[in-house]
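Structures are listed in the sections that come next.
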Structure P
Amino acid sequence: MTDSPNRPNGRTAHPPPRPAVIEAVRLQEAGRLAEAEQAYVAALRADPGDFYALHQLGLICCARKAYADAVLLLATAVERRPDSPDALCNLAVALRGLNRDAEALAACDAAIAMAPDHAAAHHNRGNALSGLDRPEEAEAAHARALALDPDNAEALYGRGNALRELRRFDEAMACYAKALTLAPGRADIRFNVALLQLLTGRLAEGFAGYAARLAKPEFAELRDRFAAPAWQGEEPVAGRTVLLHPEQGAGDTLQFLRYAPLLAERGARVICAVTAPLKPIVDSLAGLAITVVVWDRTAPPAHDLHCPYLSLPAAFGTTLETIPARVPYLVPPADRVAALAARLATGAGGQGGGEGGGKGVAREPARERRGGPRLRVGLVWAGNPGFANDRHRSIPLSTLAPLLALDGVQFVSLQKELRPEDETVLERCPQLLRLGETLRDFADTAAAIAALDLVISVDTAVAHLAGAMGHKVFILLPFSSDWRWLSGRPDSPWYPTATLFRQPRIGDWTSIAGAVRDAVQGLATP
């Protein structure tokens with residue numbers, strides 16, 4: 001990422017860096033970044049336009065992920081020396097850190113215009129194109145970088161990621177494998193290998209490698225917080241207390257709670273720690289050997305062993321053939337089911353049913369209802385906008401307009417949080433009953449699901465909840481889906497009642513909307 005003091009190829013030669021900056025570079029290359037930073041700051045006080053100090057300090061900010069500072073420094077460096085492809089290339093890295101991919105692409109293009117054989121600029125261009133959801137072009141950019149620098153682990157990793165998005169899985173795995181021979185310590189590459197193994201159904205290998213996530217800095221808490229050992233499947237659990245705890249989203253918890261009864265069958269006392277919105281529905285798992293508590297990271301309950309939910313498949317040696325897929329394993333409280341069914345029958349809004357209760361109640365079959373719709377369908381079209389991959393999984397509500405126009409179907413929004421653009425569409429869809437905004441927790445959502453004939457959802461926790469309840473669910477997936485849905489299948493071995501609808505092309509939700517409309521129409525036809 002460093003620049004050189006002058007450039008041949010017909011560009012203007014520049015004076016070499018000052019001795020103070022040379023000394024700062026020496027400190028930087030020795031890994032003494034705090035001292036180097038101080039030296040660059042001092043150099044900039046003496047000369048605010050010092051290209052080398054601006055550039056190198058920008059690199060330090062990139063290394064610290066202080067991308068806003070890095071952009072300011074590197075953009076200033078580019079202003080001082082617009083003929084530096086290295087500065088432009090590194091500016092692209094900083095812009096990518098701020099998700100400003102279009103600007104990063106422009107910076108790389110400018111660098112390549114000056115230096116067509118600049119391998120790092122081609123690689124960074126590939127990363128920017130991936131961020132812009134243009135994987136075919138990204139793959140070509142990384143391939144060009146590798147033609148110029150065949151043993152660049154970063155470019156191999158980037159090309160592997162682009163190939164995975166294109167569902168060219170064998171080629172992606174080959175790139176990852178070579179990258180790991182060059183950089184065997186890279187936990188992020190090993191993690192992506194595991195994700196690809198899971199996606200292609202190699203579950204035993206994939207779940208074993210999935211533990212590489214715990215080496216990431218953001219998972220330090222899972223490595224360091226617990227005094228008791230982590231359970232990895234080998235240690236006997238009979239007579240011991242095993243704490244299961246969340247690490248990622250609600251959907252992950254809902255999916256892998258299925259392992260708690262299996263631990264109890266081995267004689268363990270199981271504590272299922274979950275977030276507060278999940279507890280009222282997960283309480284249906286509670287029994288003599290299973291306790292459900294609200295998760296408190298600062299004060300976990302007493303235990304002998306612990307295990308994150310996402311580590312349970314590896315601990316049980318799960319393969320495609322041994323996925324524990326008995327459903328339902330979650331059941332909403334009966335009083336909430338009755339209250340939500342009454343609200344749906346009258347089309348009423350307001351708050352959900354009361355607390356409490358027993359297990360589930362039977363639903364009235366759609367085609368036996370008198371004077372009402374032949375089919376009641378719950379709908380979730382968007383996930384949490386703060387999720388890094390949300391732009392791929394969420395669907396504009398307007399895209400589903402043909403589905404909402406079906407006769408004989410009462411659509412019920414289970415969407416808890418609406419986006420500004422949703423309101424305009426909802427105003428034109430009075431037939432869509434807005435229930436989601438009144439649902440207090442996952443038990444309310446489960447009660448609503450129990451009163452429906454079908455749930456249609458993008459890849460969110462609601463899809464997992466419907467599957468865990470053994471309820472009929474259509475799950476709408478992007479072209480390159482999450483590993484848990486595998487690849488190319490219309491069904492899910494995790495959820496026997498699920499049907500998967502996959503984009504035929506990147507970004508093509510319109511085709512999915514048409515396919516789902518046809519499937520729902522078939523169900524609604526007498």
Structure Q
Amino acid sequence: MEEVDVLVVGAGLSGLTTSLFLAREGVRALTVERRSGTGLHPRAAGQTPRTMELYRWAGIESDVLGVSKRASQGLRITVAASLGGQVFHQVLEDMSVIDNSVAAATPWGMAGQDVVEPILLRRARELGAEMRYSTELVSFEQDEDGVTARLRPVDGEAYQVRARYLVGADGGRSPIRTALGIETEGIGVVGHSIGVVFEADLGDRMQPDVTDLYYLQHPRFTGALINTDVPGRFVFGTDYHPDRGEKPEDYTHDRLTELIRLATDLPGLEPEIRWVGAWEMAARIARRFGDGRVFLTGDAAKVTPPTGGMGGNTAVGDGHALAWRLAAVVRGEAGPGLLDSYEAERKPIAQMVVDTSLHNAKERLLPELDTSELGEPVDMNELALGFRYRSGAVLDTEDDQDASPTEDPNRPSGRPGFRAPHVPVTLDGVARSTVDIIGQGWVLLADGPGWSTAAREASERLGMTVVCAERGTGFGDPENLFAARYGLGRGGASLVRPDGIVAWRSRTAVEDPAGTLSAALAKLLCPAGHPHPVGRRER
């Protein structure tokens with residue numbers, strides 16, 4: 001029987017991200033996908049600076065930016081009757097209101113999923129991940145030591161694979177989630193849509209050099225229209241109503257052509273329709289993000305309306321958040337209790353994303369939607385860069401009474417649980433960012449001497465690697481911003497996790513840096529009383 005460390009089922013954004021980062025950490029990862037290849041539909045377009053930060057660590061930031069050149073020109077979001085009709089609301093005129101240059105070293109991206117998936121796939125394979133398309137998961141069983149999965153190629157016979165862990169990245173209707181008996185909660189279905197990818201010359205109806213998104217409230221339909229990374233290619237969506245007896249097959253080529261003409265105010269347009277598919281707009285969150293040795297990511301963990309462009313970014317975040325934890329446990333650097341922090345940290349993010357997306361849907365598409373029972377919408381900057389994690393993988397010893405789930409990323413506090421702030425630094429005399437120091441493992445950023453020795457001793461004690469970068473030695477601080485943004489006094493240090501989150505900090509110097517750091521790491525890597533494995537590979 002074939003054996004791997006982790007079996008990933010599904011090769012969308014979350015599955016490919018999980019596979020890539022597992023492979024980068026040397027974990028034997030096998031990914032299977034029912035589709036024959038990457039998708040044509042540019043769904044889940046747009047990358048936040050946080051997602052681009054993860055892509056920088058993956059070595060694909062420039063590739064993604066290269067296929068999303070519209071990002072340099074901006075984003076426009078309009079609510080209107082049609083492209084040439086009455087404008088009801090200008091949600092966003094340009095990117096100036098969401099300028100993150102102070103908070104992030106990475107820019108926004110505007111690439112669609114259709115061009116990002118091949119980049120993720122190529123990089124995952126370069127790093128050693130094995131990918132098998134046209135292969136489905138038939139069944140799986142887990143025990144105390146692992147998961148036995150039965151796989152079947154489209155043109156072959158079923159076979160078994162034994163994995164230490166299974167990742168369900170298998171979409172909103174996740175068979176893995178269903179098999180685990182994990183129910184979902186939330187509003188559920190809020191609408192049904194027919195999606196269309198078409199090619200046409202729309203003249204000056206849309207701005208070609210920006211991401212130009214229209215939410216359409218036409219007398220004949222409600223929908224959306226957006227340009228793509230391929231010149232002359234667009235995505236159109238229109239609502240349909242099963243409760244009125246309407247079916248996807250009612251939307252013939254001629255009917256879709258008519259609707260596209262109404263949307264564009266081009267009565268003679270002859271669009272070349274490349275793809276058509278039905279989908280439901282829904283809001284659901286899994287009650288649990290895992291069971292035993294099986295974990296859920298992306299749409300398997302939560303489904304959100306596309307209003308706001310946060311679903312794909314959350315899927316990427318899920319994949320990375322799970323990958324570094326699995327890698328630490330498989331390598332024996334952490335106890336299995338670390339995996340409990342995945343749900344504790346990512347489920348609140350999912351809830352904020354879903355609630356904010358539903359508020360956006362009410363404003364842009366569905367004015368009749370009842371959002372009275374939802375949490376308040378979260379500012380996009382704070383949701384993307386100022387989010388806060390609370391779990392056993394965050395050690396807060398400062399008696400922080402602030403219960404806010406986010407903070408303004410332009411005024412970072414450097415507190416444990418928040419993203420490690422971007423600070424302009426120099427590395428070997430070259431202008432870079434603290435983002436270029438972190439993201440490759442556990443990193444101790446220090447504002448004084450003594451911590452490098454502590455990091456080395458802690459690494460030896462715990463059988464892992466902690467890299468220390470001291471201001472003035474490991475990096476230069478030309479604008480003198482480091483200590484203030486990380487909330488450090490003289491001689492303090494901040495411990496940053498592999499995902500760029502501050503896990504612990506000592507605001508000032510301590511008498512026993514090595515002992516203090518070792519104790520903090522032991523609690524972080526083995527929460528809930530699990531003994532530290534001291535470098536033993538998990539079996």
Structure R
Amino acid sequence: MAVQTTGQDEGIHAIGQLFMVGFDGLEPDAAIERLIRERRIGGVILFRRNVHTPGQVATLCRRLQEINAAVSDVPLLIALDQEGGMVMRIEQGVTPMPAPMAFHAAGSPEDCRALHRISGDEMRRIGVNMLLAPVLDVNNNRGNPVIGVRAFGEDADTVIRYGGAAIEGLQAAGVIVTAKHFPGHGDTAVDSHHAMALVAHDQQRLRDVELAPFRAAIGQGVDAIMTAHVAFPAFEPDPDVPATLSSAVLTGLLRDEMGYDGVVISDCLEMGAIADGIGVEQGAVGTLRAGADIVLISHTAARQHAAIDAVAAALASGELSAERIGAALARVRRLKEAVAVRGWRDLPAVPAGLMAPDALALAADVQRRALKVEGAFRALDRAAPVALVTFEVRDRTEVDEVANGRNKEARSSMLDALRAAGFDVAEHALSAQPTPADADAAIAFARDAAQIVVQTYNAMLVEEQRRVLAALPAGRLWVVAGRLPYDLDLVPGAQGRLAAFGCRPPALAPVVARLTGA
């Protein structure tokens with residue numbers, strides 16, 4: 001039975017419903033238990049640090065809901081970013097999802113819809129009831145360091161077609177669907193995890209391009225929209241105020257002009273664009289005042305508690321109106337009426353129906369058809385040895401978490417697959433952000449080899465990766481773009497230039513098949 005509270009406690013507990021928080025661990029720790037029991041937070045976000053197997057995640061989700069049920073009749077939102085490609089918080093034991101841009105390369109919105117329905121259904125069976133996906137940003141800036149292949153395409157029409165298909169599939173699976181990052185993070189050259197970006201286009205251009213996919217998603221009845229920590233001076237005259245904190249953007253544009261009445265969730269306030277500016281605590285007050293309904297704080301318990309306190313103080317002082325908080329609470333309550341939220345007790349202890357053979361076959365077929373081969377191509381010679389240079393992610397970020405995950409996940413490397421195909425391969429692996437000394441070592445390792453395969457990772461944005469490519473002989477070089485396909489433009493004379501829109505094993509499988517002539 002839920003604990004009954006009165007007076008001031010009820011106000012504090014109501015405010016907690018407007019927060020989604022993260023924690024560290026494969027099972028609930030004291031920090032998240034306190035936030036649930038004492039603060040009555042409304043939701044929990046999971047990252048790879050919380051993930052081992054689908055069964056473990058299912059147990060974790062049920063335990064979180066049980067802790068919450070002891071003090072509240074209102075279930076938790078349990079969310080994660082399961083976009084596909086590199087951004088898959090749960091990777092082992094579920095159907096692999098290609099990166100969003102791979103669906104466009106494969107050429108089938110129907111397959112995009114089908115695979116998103118499969119993925120959404122698998123997440124719902126595990127106990128995740130809210131997906132922070134799909135990305136509806138238009139990747140119209142090739143220098144964008146954070147969106148890239150996370151977008152479905154480089155123009156609004158493509159994003160509307162494939163993003164709309166993804167929304168339909170996820171909605172059919174019964175999970176809560178979140179479109180992001182409003183009003184659009186595509187035409188930026190700054191990663192808002194580290195600093196605030198700015199999109200300087202005028203209102204008409206923004207309506208025609210960046211806003212168009214979100215307008216379509218609203219027409220589809222998307223459940224939630226996530227904000228961007230990006231400044232839009234066409235709508236918000238203060239260039240220091242990102243969309244996340246702008247009432248002109250979240251209320252004037254999104255609510256009043258575009259007619260959206262669903263839930264607005266902030267992107268994580270611990271990202272540099274907010275944390276290093278206004279700060280997390282005042283960011284929480286600011287985003288709610290601007291029109292958001294859920295405040296996302298992904299990592300630090302002290303900041304989570306301080307932000308809840310700051311919102312309570314702002315409400316008490318009148319800085320935040322009771323009407324604004326009441327409207328946010330009403331939207332969150334309405335969101336939690338979803339069957340995926342209310343039905344958590346009905347889920348089996350051990351999730352079933354994951355990685356069905358037809359689902360795996362469809363995912364593999366989409367990834368195979370998405371493979372992009374630029375220009376002339378010749379397969380590797382099995383009689384000659386191969387020097388493989390692999391640029392890999394080694395530092396955990398909010399986007400790429402592979403390196404420091406709790407699991408012993410397969411590396412983002414073709415080494416084992418090339419050897420299994422019968423090739424004599426030696427590998428030199430180095431960070432995607434190499435030092436000059438690292439780059440020199442890679443050049444020395446590979447330049448005299450009979451065959452050189454370089455797997456890049458956003459090389460067009462990383463000087464030392466570009467230097468390695470430029471130093472190697474194009475007549476003995478094959479280039480595999482491990483994330484941004486634009487890397488292929490860096491070495492037009494290479495013997496093979498291939499892009500798979502990602503570098504996890506499912507994306508690399510068709511690359512290896514093509515390289516080896518299989």
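Overview of results
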quantity	calculated
Origin of the derived value -11000 (helix-only ellipticity at 222 nm (-39500 (n - 2.57) for each DSSP H run of 4 or more, over all residues; to 500); candidates P, Q, R)	R
Winner on volume of the Cα convex hull per residue in Å³ once structures P, Q, R are ranked, highest first	P
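Every read-out reported here was derived from the displayed coordinates using simple, explicitly stated rules and does not represent laboratory data. Since the model is a prediction, treat every value here as computed from it, not as a measurement.
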